[in-house]
Structure I
Amino acid sequence: MRKTTGIIGIAAVIIVAAGVAAPWYTGQRIEQEFRQGVGQISTSVPTEVTRYDRGWRTSEAVTHTVIDTEDGPFPVDVHHHITHGPWGFGWAHIDSTPELGEHQPTVAHYFGDQPALEATTTVGFDNDVDIDWRSPAFEETKVPEVPGARLAWGGMEGHYRLDDDRTASDVSIPSLNFTSDDATLVLKSLRLESSGAGGPDWPNMDNFWDGRLKTTLGQLHYQNDSEDVALKLGLDGQAQLRDSGDEGLSMTGSWQLSNMLMRSPSLAEPLIINNATQTLLLKGLPRDATRHLLIGLSTLDDSLDEDQVSGQVQQMMTQYLMAVLQGAPTLETTVAGLDTPRGSLEGKLAINLEPGDGSERSPVTSALGRAALTLDMASDRTLLERLVTRSGPNARRPASLLDGLEQEGLLVRDGERYRVDVQMDSRDLRVNGESHPELYMMLPLLLMSLNS
């Protein structure tokens, strides 16, 4: 009995010793991982660990980040309270709160004693990472920098999860309201959801392009009376990029606009859309070119000005388009229920490219010989007249132009609506069942002018 009691005692001591040592050992590993993670972040945003006090059960750390803004560098210190595992939550639990230095009084004007933003990070036993962040709401408050202006914030909540090589995020903003003597900004029910490949190995993983995005916006209303500018709309959209095996990569997207109003001095009259739904499907996108494009877009130099960034993006997109045209992609887009006060429009466009033999010199002109196009569209006459009027300063007689197109057979009248059916292949261009070789011969010249 004494021997058994001794064994139990030794086991108890071992268990207690392990329980005491485990948080200390875990704390060492957490600090290593913490510093490594900050180093990875620093490649895109300058960040460093300025303090790390490691204890047995908990540690305290401070990171310093410098954000480049139009008004100059914006330094942010973030305080991290780290709880070591292994306990029920996993390996580590981190509570992070930013300290904004000289800007803190401005933040306190709106949030009072509450942190403007706080985040909680949990690292599980399978090394999965969950991050929850929130910003508390505040009621309508005066904006000291703008006399007569008031700001109300409905708060924000977000979640991020990394599980192996998959990520998912969700951000929700219930409302934002800003009013001044001559401007108004109202945002309601904004939600952003995304999922896809990610993690430390991105973009070296095989399926790094697999991703989904969904955006929902209940209402956006911006109005500036001094500049005579207004924008109002609701939006519901989603997109997905995935690997379709032998068919290459495919991208699908759909979006719906509601109650859209756009007014500016550059528009002769306000643009109003009651409702519009559009879908897009692209198949046969090249893997290597897509990888190169996505990596390029994600590593743009932040030190460049807006024109330089725009030039780089345009160059990358042009190179990508050339690579796409060398393959055999298909495109299909549908506009369903474009409803405006001037009438409605609906239609479908599909383009298919046959594989080339690789001997073509110009991807754009060779694509014409390999392309098959179909277009089926119908619209109210009043809406077409409005579109023709907006097409240029010389389009002063839209009714005469439409009548001429009808006489040439390029438009078919159906009551107060027009429709057009276009079919093109490598031999002919047919509009509403009639062959138009003269239009077909003009297409290469048009495409070459666009390519130049």
Structure II
Amino acid sequence: MENVEVKYTQMEKHSKQLIHLMRKKIADIQAGNKADIDRAVSAAVDAFRLDSKWRQMDASQRGELLYRLADLIQRDQDYIASLESLDNGKPKMLALMDVDMSIKTIRYYAGYADKIHGKTIPADGKLFAYTRIEPVGVCGQIIPWNFPFLMACWKFGPALCAGNTVVLKPAEQTPLSALYLASLTKEVGFPPGVINVVPGFGETAGAALVDHPKVDKIAFTGSTEIGKLIMRNGSHSMKRITLELGGKSPLVVTGNVEDIAKAARTAQDSCFLNMGQCCCAGTRTFVHESIYDEFVKHSAEYCQSYVLGNPFEPTTQFGPQVDETQMNRILEMIESGKQDGARCVAGGNRPDRRGYFIQPTVFADVTDGMRIAREEIFGPVQQILKYKTLDEVIERCNDTNYGLGSGILTNDINEAMKFSRSIRAGSVWINTPYMLPVSAQTPFGGFKESGIGRELGEDGLRGYGEIKTVVIMDCDKKV
């Protein structure tokens, strides 16, 4: 935190300039099309040829390039965080945290580059058998707008560590930090064609990348709807696919929590991270009936304490939503909650101020069949539902097409263990706010319609390597 505070001290010297800039168009960005994707893929194919500098490079040298990239990101972290806040609207403090995790992710995979290896296998017969882990090839990578720089690093790290080449398409809403990352890879000295970044729209650049016959793998983070489209459109060439998709994640608050006010704060921190624009946000808060009313009261009070404002002000906790389309989608979902009979105990409106702001919102008396309890809102809207028994709430938590995150607040280890083995979700967070435990070392991904494969950790490498089996027969006679 000391480094973050230093950065803010430096930033305050020119905050007036940043505030002024936020009221104007930031930049004009070229929209890549199919021809641009073709050029990028062609460059990636050339860089992946067996005799290329990249393919002939020692694995440890690939790691050194990634280490140098992490060093440059650290050098420019304040500038990158500023780009992210300007482009996305998230508070600068949060953007700095994103950059810090990005550095750790790149360094983690830098250290793994020369540790990817196969096995020797005691096969039956007079055989010597072993496996090699080889790179998949050209990897198309498509990232979302909610954590643009972090998601780019989550994609680059394992792909480059394993020896692949990449073509990355950032979200059309937030291309700036990914383009800056591309410039840093040139400064590092990655061979030409290994890394390509093409900004553009999903319908043109993104679709062309998925359809391209020379792209061997697609890694996508975004909505479940688009994930299904990518699976269908990528099937003609049997692309390897990893998907990190949407969620409607539950957080269970048991009746034995000792500090109900603290539990309410933890639940809201789990729901409102990044202005609620988080795939694994704990939006469905299930609270035991014995503490429900008090929990709702604390939740309403805490919700009204958030500071909305300029992302570059150190006191700001909530910036604007990413764009008008997202803001209107969230407002429509809030209105549906009111019409379905949920009780809005805090927020529920758009504040009277410039920008795509939405008041942090809490609904009580929510039932499982309401739209706000079924559909992913992707905004600062918490739904508080009542439950009686742990068995009942586990069944209700699992009654969804999603399965990304989940959590429980309890002082009973038996409850925690039962919940963790029963819930159908890729992550289970016990007595902690959502996302805070996510680190470079721990795999992240979902069950059911929340995705295929994993990001981060050793498991994050699995989607970027092919297993080749080599068998040598021990013959008495020469062939």
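All of the numbers you see were taken from the coordinates with simple rules; none came from a lab. The structure presented is a predicted model; accordingly, all values stated were derived computationally and were not measured. Cβ atoms are built from the backbone, for glycine too; each structure is taken alone.
Supply the structure label, taken from I, II, corresponding to percent of Cα pairs over 28 Å apart, for residues 76-323 alone with the calculated value 54. Before the final figure, lay out each step's value.
Numbers: I: 54; II: 46.
Going through each structure in turn, the value belongs to I.
Upon calculation of Cα extents along the principal axes in Å from the atomic coordinates, which of the structures I, II produces 108, 63, 43?
Matching structure: I.
With mean count of other Cβ atoms within 10 Å over residues 260-267 as the yardstick, tell me which of I, II scores highest. Intermediate results must be reported in sequence, preceding the final value.
Details: I: 12.8; II: 21.0.
Largest calculated value belongs to II.
Of the structures I, II, report the one carrying the highest value of mean count of other Cβ atoms within 10 Å over residues 292-299.
Values: I: 14.8; II: 18.9.
Between I, II, the highest calculated value is found for II.
When helix-only ellipticity at 222 nm (-39500 (n - 2.57) for each DSSP H run of 4 or more, over all residues; to 500) is calculated, the result is -9000; to which of the structures I, II does this value belong? Working shown, then result.
Values: I: -9000; II: -12500.
The read-out comes from structure I.
Once relative contact order in percent (Cα under 8 Å, 6 or more apart) is calculated for every structure in I, II, which label goes with the largest value? Write down the numbers at each step before the final one.
On the way: I: 6; II: 18.
Sorting by relative contact order in percent (Cα under 8 Å, 6 or more apart) in descending order puts II first.
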